[in-house]
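Next up: the structures, one after another.
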Structure I
Amino acid sequence: MNIGSIRLRWIYGACYEIVLPNGKVILTDPFITPNRLDGFTADDVTGADYILCSHTHYDHTSDIAYLLKKFCPAITKETVQTMKVIDHPKLVIGSMAAPYLSQCFDIDYVHIYPASDGTVYDFEDFELQIFNAKHCAAPSERAVPSRACLTAKERFGQDGHGICDQIGWMEELDFVITTRNNFRIMIVSGMPAYRNIYHAADQLRPNVVIRQFFGPPEDYAKLLAPFHAQLYLPNHHEHISEQTGVDIGEYVSRASLELKKHDPYARLINPAPYQWYQLSLGVKAD
């Protein structure tokens, strides 16, 4: 018997699709269409009841508007006349960037839930806590439009994305999802500039941590260990071989060996793209 199973899969970049026990879907940082992924498009996403956006670089936002529209229920004459509440997809995004992203992608404010450090949203399906993060930016990058911004203009004509790109260097968020049966998933991004998120982990005790890869495998393991989670998954690791000179399989293997020195019960896995994984508390007769 499985109790309160959660399903998730890594798609690309920082994009994970997480299906809660009740079937509601959380999507993180959707960056799908510009990549022309082999065997996967934005239409293969099963839902977007909640979209969590860590920051507003284009490689975290490209498919937000499409998915909000795709999964938004139609507003009918009957809906208006009866004042029926519509369960719109919800976009959680940094308070600083929210109005600019809305303008750039023509996103209706009904979808937007602005957030900053300390924000807590007690949604019907889970509780969401938000913490500040720090983007991995070199000082010289602050005045130069990123490749993500250029991609927006070249491929989609989104000239207005420039200010979102600049805010993306300054405003970044981490998330903790607590399901109704108290299973916790912590999503951590950026550089280890301060220890705030570890203090949060000490209090909240996440079961799963999805952490952006950072540095050599041994250093990455040392970043993971203080969370004391049972399971770790990387994100934004699609170019790890080019960036570190280490194949992804070897990277995860070396990081896993180092992690076990600090926490022998923890496990780091290398998720295959688009592959569903089930997380659950199992009970089996001995």
Structure II
Amino acid sequence: MTKNIQPLAEVFGHLVEDRSPKANRYRSGRLCPFNNKVPNCTKDKAKNPLGVCSIFHDGVPTITCPIRFREDWLITDDAASFFFGDGTAWSSLTEVRLNDANGKSAGNIDVVLVAYDDNGNIFDFGALEIQAVYISGNVRDPFEYYMKNPKAHAQMDWSTQPNYPRPDYLSSSRKRLAPQLLYKGGILHSWHKKTAVALNKSFFETLPPLKTVSKSKADISWLIYDLHLVKEEGQERFTLTKTDEVFTEFEPALISITTSSPGNIDDFIKLLQEKLDEQLETPPNNKIIEKPF
């Protein structure tokens, strides 16, 4: 893979090298082209948004903003084909609160797809969760530096800077994906409703092996996407493309993702012994404690 000396793949929906009038307008207006709830980017801070849609890792773009998955709403079409039969009338609702039996929030569902009849009455629904990737390191610093002069800084060498940003797949699965499936997914599963999970190919490849089933038996559809470079009217851009779809049952998938693979117990005992030896070898505190007579 090619090593990029700067980490930014897309800023405000466009390649950092894109000098087209459209790209310049999106950068100057801090706009989002991917169906955000408002025209502007609102990531991190509404007044000073972190307009990074994806970063490079080993030369491959990795999506770090969940809104990036909304390009042309392809994810809803793919989820609907899993939830509903052909010819079903459906619509989508975003950021829908899900409560538990005690009326407490289990979190918001990113997108709920609802199927309705000729009278507009809902008769089925499914939940679509979008899983972008957490970043380790600092991505705002290179973003702010780039935005000061996009033309001059498009090929900046950021490789020597501290906290170079990288995708943190482990935290993304343990701190985001697993809790989402455990809490929200658990409620939906108890209602016998299906869940679709949209995520980056590079993220999915870091998950433990999942036992697959046929589409008809599945509780979860893993919608796997990548960013492919295309050229339109002489201008290059990344486009969201589904590369695979994996079907699993709920409980086996949850167990696979939340169960750690145990290491060697002898290695752990060795670590404990080293720490104990260090503790025993540490000289006592030389502070003098006066004893009362």
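Just so you know, all these numbers are worked out from the coordinates, no wet-lab data involved. Since this is a predicted model, take the numbers as computed values, not measurements. Cβ atoms are built from the backbone, for glycine too; each structure is taken alone.
A value of 20 was derived for relative contact order in percent (Cα under 8 Å, 6 or more apart); which structure in I, II was it taken from?
Derived from I, not from the others.
Quick check for you: by FRET efficiency 1/(1 + (r/R0)^6) of positions 62 and 254 (r between Cβ atoms, R0 = 30 Å, to 0.05), which of I, II is greatest?
With respect to FRET efficiency 1/(1 + (r/R0)^6) of positions 62 and 254 (r between Cβ atoms, R0 = 30 Å, to 0.05), the highest-scoring structure among I, II is II.
If you rank structures I, II by mean projected area of the Cα convex hull in nm², which sits at the top with the largest value?
II
Name the one structure among I, II that mean count of other Cβ atoms within 10 Å over residues 102-109 of 12.4 was derived from.
The read-out comes from structure II.
Say we calculate distance in nm of label points 7 Å out along Cα→Cβ at positions 30 and 174 for every structure; which of I, II gives the highest result?
Ranking I, II on distance in nm of label points 7 Å out along Cα→Cβ at positions 30 and 174, first place is II.
Quick one: distance in nm of label points 7 Å out along Cα→Cβ at positions 70 and 230 came out at 3.2 when computed from one of I, II, so which one is it?
Traced to structure I.
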